[in-house]
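Visitor: Below, each structure is written out as structure tokens.
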Structure I
Amino acid sequence: MTLEAPNRPGPDARHRQLLATWSDAPGLWGFLTTVDHKRIAARYVLTAVALLFLAGLLAVDMRLQLAQPDMGRMGPQGYNEAFALHGSTMLFLVSVPVMEAMAMWLVPLMLGARTVAYPRLAAFSYWLYLGGILMLWISHAIDITPDLGWFEYPPLSGPAYSPGHRVDIWAQMITFTEVAALAASVNVIATILKMRPPGMTLARMPLFVWAMLVASVMTVFALPSVMLVTSMLISDRMVSTHFFTPVGGGDALLFQHLFWFFGHPEVYIIFVPALGFVSAIVETFSRRTMFGYVPMVLAMLGIAVLAFGLWVHHMFAVGLPRLGSSFYTAASMAIALPAGVQIFCWIATLWTGRLRFATPLLWVIGFILTFVIGGLSGVMAASAPLDLQLTDTYFIVAHLHYVLVGGAMFPLFGAFCYWYPKATGRLMSERWGTVSVGLILLGFNVGFFPMHLLGLEGMPRRIYTYGPEMGWGTLNLIATIGTFISAAGGLLFVANAFLSLKRGTPAGDNPWGGGTLEWATSSPPAAHNFDDSPVVDNAVPLWSGTGELPVMTGLASDRREVLISSAVDAVPQYRHKSPEPSIWPLVAAIATSVLFIGSIFTPWALIWGAIPVGVALAAWFWPTRPWARQSRGEGQ
């Protein structure tokens, strides 16, 4: 299969030419200007791992404070800051960005594409994400840490009760990270819809690609809500609007409605990519295609739709009408149905397959067990009458961590082990991988299951200490011990990953025998991923049994050129010139960061700060040479 193209050099010479065309400049300049989706995604992942470590230290510190009654390790202000920083980092700076990073790295490889749809936008999204991180953590270093939790409800976050800039820093951190997330999500959507290889119709996409398409569309619809509500909060504080101040005609509950209209879909924006990880691992290690491909896709779509109708179940205690609460109770319970369909499909695939119990599959088994517990506690908390008793207790803390850690982080760890040899060319140690799985699963359940009991005994959330007469000391001590066991397993996991970079067994191109396209290229992949675009006829083309993977030729090797195909049927449409490396995404991110940070202190920053942003964007898109219309041709 070919696309109209000029004369082509031989395969070896062409491969070398492609490497020269797609490689970055050496040294610092190449580091700053790269638009390679793999390098950008790796930075996202490594940054998220570093933040996970810092947030983990805060969690350990809080558990030490609560291990016994009347502990004096930290006072109420220090505990509030640790709680707010831990929650904000995990939910806004780790969970969503790391899922987007995995998509940015994997989706082009799974599509047989050379890069993402908008490479410079990918670079911009990372630099802006880094700007939000630096703002939040530098503020912590200079003792102006946000201290009202990861949700910052008015009226406490209003100007009357929170002078200074702690709340402003939190609110503007949201703007940083959500603009970056929107940029990454638009990139993923465009890549999936317009850069699939010939033959990969929507009905033949890998389930991970489906998961990232669903999660990215959810992000585009959910994130504007939280960006709007934090901007309204900053406006109340900076220019004395009254969106959330009742004295001026505002409503504090409006903040909660807008925040949770984002906040509950965010749980599934984190969770849906994990479904894709699990599906990829289950298929490979059971050596069979997924049982119920169509129900799996429909279940993800069902989760995406229902996720936007559940936000009020976070607000059952604010005095809503009982009839309204009953509708949200029903919707909250209904979302368990598509999740149950997926668990059934995974178990059926494992049951009928030929299992290979490697570390990634162990993570999947741990995920299924913990997520079922979290799902059952979620159904309990979804009942409005019971939620009135459980809300703001440690039962909700346990549920939240079972869903987010057990339901998202465990599949992420499995995915890291699964695709590690593709990214590095080496395998992680199975022995130490198994030990780390055991320690983390054991520690997690020892640490968080007792919190269900603490919540039922009445221990409230967000308290920094308690008296011995409450009788909570034993369970808190057990929970703290579990935290240390998990931390030991996490450190072992990271050590295994770093040591395997040099000492790991060489992996080869497809060590697990996977069936999707990323396993058809070298490990690690070349700068351009594939010399030619693969041609597929099913969702697992490497298992089709037809021998060598057919390809479509015709893409140039002397310039950065990618294939654009139709959105539904993946019919090749034309060749498109992909952007070269550029410093302007970094400059635009710096200018945008100055605008965002300056607006915390004066509204004039929005006006004056827009000038350098506009200059940077103009330079970013300024043509460097006369534009030549791309040659077009249909696949033959």
Structure II
Amino acid sequence: MSYKTALLSAAALGIVLPGFAQDSDSEENRLGPVIVEGSRLNQTATEVGSSVNIISQEDLEKLDFDFAVDAVASAPGVTINQNGAFGGAASVRIRGASTDQTLVLIDGVAVNDPSAVGGAYDFGFLDTSSIERIEVLKGPQSTLWGADAIGGVVSITTKTPEEGFGGQAFAEYGSFNTVRGGVSLEGAGDAGDFRLGASGISSDGISKADEDNGNTEDDGYESTTLSVRGGLNLPAGARLEATTLWTDAEADYDSFSATGEGSVGDGDEMTKNETLASTVSLKAPLFDGRLENLVQLGYSDISRESFANGAPSFSAEGDRLLYRYQGTLDIDERNTLAFGAEREETSSGGEESSIDSLFALYEVKPVDTLTLTGGVRMDDHETFGSETTGRVAAAWNPTGQVTLRSSWAQGFKAPSIYQLTYICTFCGLTEPNADLQPETSEAFDVGIDWRSGDGRAEAGITYFDQETENMIDFSFSAGYDNIALVNSQGIELYGGYALTDWLNVSANYAWLDAEDGDGNELSRLPEQSGDVTVSLDPDGPFSGAVLVRYNGDEANTDGTTLDGWTRVDLTGRYTLNDGVELYGRVENLFDEDYQQILGYGTPGLSGSVGIRLRY
């Protein structure tokens, strides 16, 4: 690890240890829950204006998601493409935008890979054991979160300590000789709080290349995740906090095959991935708490190694260093101003890039039922100069049961280090494309949310329209060039109803029309997708859920069509006592034979059983 990694890890541990000595808890001195953290204004769901999906820790446990990619897939309008289960490279696309245009944050720090071709984050390795909540912010969010948030943001918050002193341990065993387990220890006192967590998974896996095509070699997977969070409560309401999330994973994968479906077949290939995300934050209120100040240092590092037949075949490493200040001023009960500055430095392969940013967000409530938000951001890239993006949003609550919302925003994404430095020698070029320009986007959405007066029912609909210009793609004349235009529009629906005090049904559906500038359908995007979840929690020790997931037909990159599919999963929990819980999961109950990417297989009927201890 680099000196930056060691510095931030030491800082996290330094904060944890003093908090460990405390045996009492003061909730008001700890960071309280925020409805929509990604808004940067601590807005509630009825104030935020734009479209946000929140996946809570309760959701993660109820549906027993092991990997974050499966949880993110439950948000309407989000498309997942993974080239094989158990560590296969996984992309997240929001409303038709490319995976390169999805900004991923862990505890507020970007973890997109600077060494990847377009700077995308690979979701294939992220375990849920240390995740408290996931927010999916749809549409351009550059005004809020910077240059890479052109299509949307996935904001991940790691677990915070609970009251008192205690912990958890879990162990499970399942199909494909899959073993998963973890342990955590946490506590909170007047002086501070801490949480330490560790988890791991090992599996023989399945063949990445579809077994139906004669591929019989299983591709194994194993990973280890460590999580550290600590905070010190300082005088005058100030707080010092640090977090670290580290994952080390190894995954077998299959080889290029000129004759195999999707150009993939059995092969002796393996990849190693190490990911680190760390933050150190100081929060200090002034003027009787009316001005909240945040100073944050963040660091992320991703290293990748590939091996073919046991010999090294590829390696890459990229890191990001973030400096951030944000001030949030409560002018009065109806006016709030947030402002700040950021500097981000990225490096990969000996190349470096930096961007400096200034931003301001303003929230005004002319009346109690109306929230208006506006924002502007200026990003100054060392290569491309300044780019200004704006955002406005409105949320109106004419009654306690109805919220009308709309937003308009712009996005900006500078070319990645790889795209800026790539020389296409087989194209006859001797230098990178000097004419490469940033990608830009503009979008709006409008929606309505309804809640019944008794809280038993809810429903909502959102319409969105987004256009992205100067999309970067590969060409044989210039290498990477601004050659694409993308238009996407669609509708997202959700609803839920409590049939009884213990039986709930919820559903979501998305219709997406995404085309390039010539009117061609974008590949690997279903026009229709949706989920139905039935949750039951009667009196007594048992609770469970049924998840039905539908993904419609998709266009393949070769012009053919990938068939749609429907998968049914079951989960159940049985509480023996306050400290012991048994749980289990059945995946793909009806043994659906399907692919997410042409040529890559998915698990058939499978499952696992486990035990969780709370102490």
Structure III
Amino acid sequence: MGSTSAKPFKNQKYEDLKLQCLEQKKLFEDPEFPASDASLFYLNPLENVEWKRPKEFCEDPHLTVHGISSHDLHQGRLGNCWFVAACSCLALRKNLWQKVFPNIKEQDWDQKRPDKHAGIFHFRFWCFGEWIDVVIDDRLPTVDNKLIYCSSKDPNEFWSALLEKAYAKMAGSYEALDGGSTAEAIVDFTGAVAESINLADGNYDHSIIEQVKLFEVLLKVHKRGGLISCYIMPSSSHDFEVQTDKGLVKGHSYSVTSILRMSLGQKHLCSVKSDKLFMIRLRNPWGNKEWKGAWSDESEEWKRVSKSERTSLGLTFENDGEFWMTFEDWCKNFTDVDVCRIVNTSFFSIHKTWEKKMMRGQWTKNPDPLLNHSGGCLNNKATFLQNPQYIFDVKKVEDQVLISLQQKDQRIHKKEGAGANLFIGFEIFKVEDNREYRLHQLKIQERITNFNYISNRIVYLKVLLKQGRYLLIPTTFAPNIEEEFILRLFTDVPSELRELKLNKPRLTFLDILLGVPKRVSLVKVYRVEGLQSQDSQGEVNPYIIIKCENCKVRSPAQKGTANPVFNTQAIFYKSKIDSPIIVQVWHNTFRDRFLGEVRLSGSPSDPQNLQKHQLHGRGQQEAEEVPGQITVKILSSDDLVEL
């Protein structure tokens, strides 16, 4: 659903409500978010608050004055620096904030036509996979004729205060916005994919090589329209909002407003290249309390930069909360960075595009293990595989995969004393290339991830995967928890992400005629050794085919090796239990050439450990031996929901 067709929040339709107010010649009063204490707080009361419309304490109110800028807004009494930092990031990208502020000129006050103003505004947010249109009235909480929450530096500009009110309405109250994540707010503004990076864990705080790599990543994200914020994790609750000796505030979100390589008038020891310095510009949502270290406002270092370069940077030395740092100092002083990629899925872009797939899912409880879908994390070995299961395909030799798992926003439940995010995560396993039914036992499947569960609304992973089929299992940390989620997956080519809903093959009319599946077998081919060269250059380009009855799986070819490693898996549901499972080795060149095969019975009584078999010629197991040995593991069961 695009932002142009946003779903009305609480079924309040902006156009209809505005027309109704204009016809009745009255200003809109929102019954869903009234001017009352319940909209302000649920726990910590406020005194002497008056709800006023901008025209009641400002002569010439406007949504924007001189456009929207990251310098416009300042945090108020609320502990929502994360939200204000996200707004500062949003203000940098016109193409993004235009989605959040639909028809901004039409919504603005018009002094020449005051009769067209109905005291109603609307904003749009990307909420749990769809765009939501939120209507508000323009009554704002004030004390002594001043806004108590978010405000603009221009006293007659109100876009930030009204946006904050719309966001508070979705959360249930203003106080519900006390504490949060800048990355999550940016996702709500844009539908971006959010990644959190710990600078200490990544060795970025002291490794120059890692700093350069991270700089290139963030520079690319910034150039391609992404939004970035950062903060310093307090060591304890007593450390929260404590200022460092260099002027930075702990536990406080800063928006990144620029990243660049800055030209210097002379060589400098800190630069990676003698004439360039890696720089980053930040903004404190408070509008003050800036960095006091090297390259701070009016520091001696700026004398090294030419006047033309300073002009191109738009350099100002005001106490406005915005300041520059070297990227090295930034890595050493900040602990965490949130990177929000605006993932490009357009076919008409000059930059990398992504194939996007989104699934809606739910963790649900049921006493029947085959129907239960709330199994908890991998620690719960008996129930883990009862969670929802999804498969996707990596069709290239290697592909970069972006995965985002998002739970519903829990803020709305803060009034009831709840509201904490669930601990969520997901696991990825490489599975059989032909798997189409739910996995019931982890036997031969390779675990790709080792996820750390966190209580974030959104968890993210960027991973490079080899060609094959993968199983993705989103979970809560603890079992028996019910909640909805959305899963988004981005790949270079279509992944065909889909949910596995059936536990075993569904009986069809054809099965009745040809035979009902009676046995399931898992086969994994690990490697082949000792193959004979097949051409004048002495090369072997082997691949394998695993087949049983009318099904087969083919691996990619391994170039130029007589000892290939495959790790290729297949699953078969056999209607004839005596049907052999045949693993063939072929050579890929101008024409395919058969190199040998092994025939496996696939009996539940067969050994379940790794087995090495000599290759034979085509036909029965008694066929003559040919060069090469193959290492396989095969597991079989007459219970179709065991494997």
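FYI, it's all coordinate maths here, none of it is from the lab. Worth saying up front: this structure is predicted, and the values here are computed from it rather than measured. Cβ atoms are built from the backbone, for glycine too; each structure is taken alone.
Visitor: With distance in nm of label points 7 Å out along Cα→Cβ at positions 579 and 595 derived from the coordinates and found to be 2.7, which of I, II, III does the value describe?
Guide: Only one of I, II, III returns 2.7 for distance in nm of label points 7 Å out along Cα→Cβ at positions 579 and 595, namely III.
Visitor: Name the one structure among I, II, III that mean count of other Cβ atoms within 10 Å over residues 83-90 of 22.0 was derived from.
Guide: For mean count of other Cβ atoms within 10 Å over residues 83-90, the value 22.0 is produced by structure I.
Visitor: Next up: As an exercise: mean projected area of the Cα convex hull in nm², calculated from one structure in I, II, III, equals 26.7. Which structure is it?
Guide: Derived from the structure labelled II.
Visitor: While we're on this one: Using the calculated result -1500 for helix-only ellipticity at 222 nm (-39500 (n - 2.57) for each DSSP H run of 4 or more, over all residues; to 500), pick out the matching structure from I, II, III.
Guide: The read-out comes from structure II.
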